[in-house]
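Read the figures in this text as sums done on the coordinates, not as results from a lab. None of the values given here were measured: they were computed from a predicted structure. Cβ atoms are built from the backbone, for glycine too; each structure is taken alone.
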Structure P
Amino acid sequence: MAADNTITLFGNIVFDPEVSETNRPSRFKVASYCSGSGDNRKTAFISVKSFDGDMVATLSKGQRVGVTGRLDPWSRQDSKDQIMDVLADDGGIVLVDRNNQPIEAAVPAPAEAPVESF
């Protein structure tokens with residue numbers, strides 16, 4: 001059964017990701033416009049966690065990404081408030097362009113077979 005709290009967000013990476021070398025998730029933060037327009041636009045800064053450290057290691061500050069995952073609530077020991085992070089799905093992080101379309105990796109075209117002349 002699919003999770004009820006699936007989320008997809010698009011935004012720019014705020015700082016170079018923290019890549020974990022242990023069994024803890026790697027982390028980065030995404031800035032995403034959430035409401036308003038023009039000078040009244042509001043920006044949300046959303047923490048993202050991912051267990052795909054190899055993918056996160058390729059990311060850097062300023063890149064635009066799309067993230068699909070689920071909300072992952074947690075709270076500090078000294079607080080009753082819950083904090084929401086996004087836990088990215090496997091394969092749920094993709095680089096996107098300004099129109100939020102995935103950027104395809106450059107794949108070389110297959111070489112044409114040589115034409116034999118008679």
Structure Q
Amino acid sequence: MKWESLKDKPDEINKLIAENFMGWSEEIMPASILPDYSTNIIYAWEVIDKIISEDKYAQVDIIIEITENWVIIENGVPVEPWKQSEGKRHISVEAGENTAPLAICHAALLYKGVIE
């Protein structure tokens with residue numbers, strides 16, 4: 001799935017975040033009452049907390065500028081292949097959007113491999 005097809009669909013982004021990070025499913029709670037991860041910084045920050053709780057070595061950098069916000073997420077696996085343990089690989093993603101919550105969601109979905 002491509003980010004460009006989701007970018008202007010906050011409800012779809014919220015569903016993907018809830019499914020992939022918070023364990024949500026339609027059976028647990030109707031989608032109409034999901035937190036608004038893609039526009040509310042309080043809920044978006046919960047996504048960062050979840051990433052860090054799942055990977056204690058994860059590093060999240062947020063760069064806020066006047067016209068754009070950047071989020072960079074890296075896991076704790078070394079970049080050098082000879083230092084990586086079996087089945088683990090280095091992950092580094094970055095996303096720039098005009099709001100911090102949207103940039104967080106974009107980077108988080110890239111980090112999990114949900115979108116390209």
Candidates P, Q; mean count of other Cβ atoms within 10 Å over residues 62-69 computed = 11.4; producing structure is Q
Given a value of -10500 for helix-only ellipticity at 222 nm (-39500 (n - 2.57) for each DSSP H run of 4 or more, over all residues; to 500), calculated from one of P, Q, which structure does it belong to? Q
Looking just at FRET efficiency 1/(1 + (r/R0)^6) of positions 6 and 38 (r between Cβ atoms, R0 = 25 Å, to 0.05), which of the labels P, Q belongs to the structure with the highest value? Q
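Computing percent of Cα pairs over 19 Å apart for each of P, Q, which one ends up highest?
With respect to percent of Cα pairs over 19 Å apart, the highest-scoring structure among P, Q is P.
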When distance in nm of label points 7 Å out along Cα→Cβ at positions 30 and 70 is computed for each of P, Q, which one produces 1.7? P
